[in-house]
1. Determine which structure produced the value 20.2, 67 for Rg and Dmax of the Cα atoms in Å, calculated from the coordinates; the candidates are P, Q.
2. Taking FRET efficiency 1/(1 + (r/R0)^6) of positions 172 and 236 (r between Cβ atoms, R0 = 25 Å, to 0.05) as the criterion, which structure among P, Q has the greatest value?
3. Could you tell me which structure in P, Q was used to calculate distance in nm of label points 7 Å out along Cα→Cβ at positions 84 and 244 as 4.8?
4. Going by relative contact order in percent (Cα under 8 Å, 6 or more apart), which of structures P, Q comes out largest?
5. Taking 14, 43, 31, 11 as the value of P(r) over Cα pairs in 10 Å bins from 0, in percent, for residues 76-155 alone derived from one of the structures shown (P, Q), identify that structure.
6. Assuming -14500 is helix-only ellipticity at 222 nm (-39500 (n - 2.57) for each DSSP H run of 4 or more, over all residues; to 500) as calculated from a single structure, say which of P, Q it is.
7. With distance in nm of label points 7 Å out along Cα→Cβ at positions 36 and 180 computed per structure, which member of P, Q shows the largest figure?
8. Given a computed value of 13.2 for mean projected area of the Cα convex hull in nm², for residues 20-139 alone, which structure among P, Q does it belong to?
Structure P
Amino acid sequence: MTRRERHASGPGVIDERFDRGALDESRWVPAYLPAWSSMAAAAAAYAVDGDGLHLTLPVDHPGWCPDEHVGALRVSAVQSGNWSGPVGSTQGQQPFRDGLLVREEQVTQWGFTPHFGRLEVECRATLTPASMFSAWLVGLEIDPRDCGEICLVEVFGNTLDETSAGLGSGIHRFRDPRLTEEFSVLTQEIDVSTLHRYAIDWQPDRVRFLVDDVELKVLDQAPDYPMQLIIGLFDFPDRYSAADAAVVPELVVRRVRTG
């Protein structure tokens, strides 16, 4: 058994209130899929204060993987695990195209990798029509088949109006032959600029999706391997209007907990 395998099922219990005055980097990696670029190039813009973890996309925030990703994209995200193979290999997490190569080998780190149970993310967001936020669990991909995703929530700013938002959630199969793609967007009466609790109850062969303890849907399938949590804020510079450029998107995460 390798060191990576020994730690792949690391801590599965969490009650993170972001109240330590700084991000706990034994639990959170403040960069988005850094193997495909580098920790520095993929670093989040963030702060921690009494309100929680603030992820932002200031005007000078760089593009993410600008020479590899099709379409301009900016990201501020944290993730609860990280690893990669050596530079030049294809061994990494959530590759976004075939043949993608590791540019910076990552230190293996498992801060929070649950395998079944209830998980809840409490957050609020300031979005423009060209931005979005999401929280999702993804397989660790040490075995490349273990790559499925459970998306707790995904909200694009262009789905918002004065009283509702399009809440995306579900399961993405990616390259896991044991799963079926099952993702949908439900329009709900909700103001995502105020705090809400987005949750899943993940059990063998079933995942329930809830918002503020109200069930939205139940899917009769489930990944059966440890997963890490990614929480991210994204925007798409190619879609900016003049008004979008004047607003700094922000995602404030107040609490992440199991149970």
Structure Q
Amino acid sequence: MLIQPQSSHWYQWVSNHFEPFYEVDRADGKGKRRTTLADARKAGAVPSMTNVIGILAKPQLEAWKMEQAILASLTLPRLPEEPLDSYARRVVEDADGQSEKARQFGTDLHRAIEEELLVIQSKGQLFSVSTELDIFLTPVRQWLNENVVKVYATECIVGDRSVGIAGKLDLDCELKGIGRALVDFKTQSVKKGKVVFYPEWPIQLAGYEHCRNSELGGMPEMAIASVVIDSITPGGIYVNMWSDTEIYWELFEHAFELWRYLKDYDPRKSNG
């Protein structure tokens, strides 16, 4: 693979709740490193929903990665007498840099949205703050003001020990005209106004819905929604309400069954 994949997230059951298990101590005592599958096995940690659906093929994402690599090769000049393998490594590094920029933008925007949601949760007034992200936050702020009636939780960890999964949910809220809903924010480079709602998104959201519902004692099924923010053209925001949550949960269970087989690890046995 040309572009390095994002690290998988893990969670550990501690004092009656799940906590992030993203990093472990290095063997040499020099700092931390990312948690591996081997570490998770030893600790009895459970995978995130994103980790689980990571086994699914994502042709659109792979096509984007290939495009970045090709663009890098076309715009990055080869140095005089530079060996082809050295040039190829620089092309990969340049393409990976573009991927990392996209991930960092998404991370920063998620943090900014969380701050906005915390203001709503405390029943405060949303207001514009002059930052580099504000031009992208403006349509999000407008959508929140127009559609979110109440915020129950934001960036909260949800999980189900009996299933062996956990994850961090973007937003649990009351949506105008919809009712109780779980919302996931995504950033995307939208081309010519054509947003892509990837088929794995509702499967991931169904995992959150199952865990959140289980934690709250079996509430009526919550709606699930994906909100896409255009990372290229400020002002673009696109919303998709997914239906048939039960079907998506069944798909998640099938994906998780495959994940357990491929990883040769069943987190349910450590968290039952």
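1. Q
2. Largest value of FRET efficiency 1/(1 + (r/R0)^6) of positions 172 and 236 (r between Cβ atoms, R0 = 25 Å, to 0.05): P.
3. Computed on structure Q.
4. Comparing P, Q by relative contact order in percent (Cα under 8 Å, 6 or more apart), the maximum is at P.
5. Traced to structure P.
6. This figure was derived from Q.
7. The maximum falls on structure Q.
8. Going through each structure in turn, the value belongs to Q.
Taken together, the values in this text are just the output of simple stated rules run on the coordinates, not laboratory data. Since this is a predicted model, take the numbers as computed values, not measurements. Cβ atoms are built from the backbone, for glycine too; each structure is taken alone.
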